[in-house]
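Below, each structure is written out as C-alpha cells.
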Structure I
Amino acid sequence: MIISLAKLKKIVERLKKQNKIIVFTNGCFDIIHKGHIKLLKKARSLGDVLVVGLNTDASVKKLKGKSRPVNSELDRAELLNSIRFVDYVVFFNELTPYKLITELKPHIVVKGGDYKKKEIVGWGIVPKVVRVKLVKGRSTTNLIRKIQKL
C-alpha cells in the first residue's frame, strides 16, 4: 500500500498495540534487481510488517545526480507495492529517512551491508539495526552502465 506518513503513523501505532514488529528499510529502488529483492525478503523475515521509505525523484537527483532516477517515483512505488514482502511504501523528500524513522519509531531498521552500522540512519534511535549482505555484482549503477554499453 502506497500511503502518506500521516496515515502510516496511525496504522503503525495500531499495529504496535497488537504487538506487531515493524521493520523499516529505505532507498531509491530505481531499477529493481536481485539485490533489492533479497534485502526486502530478509527485512520482512525479521518482523510482521515491512515499511519501505522511498526517495522522491527530487531526493534521488540530489543523491545520484541529474540523470537519475531512471524510473519515476510513482513507477518505483508501484513496483515496490507489487512485491509480496512489502506492506507499506511511503515517500520521503529528504536526503535521509531520519524524519520517517523518528516519526514511525520502527522496531528494526534494515540496510545493505555496504553501510557500517553506525552510518545507518536509525542507529541509536531504534532498538535494532540489521545489515544485509549485498549480492555480488548487483547494483543499479552497474545495470545502468551495462545498458549504456548496448
Structure II
Amino acid sequence: MKKEQKQSRKKKEAGFTLIELLVVLVIIGILAGYIGPKIMGHPEEAKRTKATIQVQAFETALKTYKLDNGIYPTTEQGLQALITPPATGKLPAKWRDGGYLDKNKLPADPWGNNYVYISPGVNDEFDLSSYGADGEAGGEGKAKDINNWEIE
C-alpha cells in the first residue's frame, strides 16, 4: 500500500496541469501585448534624437566657421567646407587646420541619407535638415523632417 501511495503522489507532483500552462501563456501574452509595442517604438525615437543632436553639432561647427571666416559656407561649398577648405566660391580667409568637425568626416543622418544644407537659408542664415525616415522633404510622424530652425 505504501508503494502505491508513493507512486500516485509522484504522478500528482510530476508536472503542471494543462490549466496551469494555459494561465501562464495568457499572462505572457498579455505582458507581450502591453510591453512589446513600447519597446518596439524606441529605435525610431532614438534615431530622431541622434539626428537632432547631429544637426545641433553641425550648427555649432558652422557658427565657428563663420567666426573664423566672417561668412557661412555657400550651398555649393556645402557641409564639406567643414572638413576640407573650399576650392570654389568665396574662399575662407582663416580656415581652421583640422577642420570644424570631429573625426574629420561628414556623418550621414541616422537613416543613411545626407543632411541638406542651404546658405543663405529661407528660414535663417542657413537651413540644415534631415528628411527623416522617408528621406523626402516634408512628412508626418516618423517621416517628419528635422530642421535646425525648429530645434529649441
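Every number here is computed from the coordinates shown, using simple stated rules; none is lab data. As the structure is a computational prediction, the values presented were derived from the model and not from experiment. Cβ atoms are built from the backbone, for glycine too; each structure is taken alone.
For mean projected area of the Cα convex hull in nm², find whichever of I, II sits highest and give me its label.
Details: I: 8.6; II: 15.5.
Of structures I, II, the maximum of mean projected area of the Cα convex hull in nm² occurs in II.
With relative contact order in percent (Cα under 8 Å, 6 or more apart) as the yardstick, tell me which of I, II scores highest. Could you put the intermediate results ahead of the total?
Details: I: 28; II: 17.
That would be structure I.
Given that helix-only ellipticity at 222 nm (-39500 (n - 2.57) for each DSSP H run of 4 or more, over all residues; to 500), derived from a single structure, equals -11500, which label among I, II identifies that structure?
Working: I: -11500; II: -14500.
The value was obtained from structure I.
Given a value of 1.6 for distance in nm of label points 7 Å out along Cα→Cβ at positions 47 and 111, calculated from one of I, II, which structure does it belong to?
Only one of I, II returns 1.6 for distance in nm of label points 7 Å out along Cα→Cβ at positions 47 and 111, namely I.
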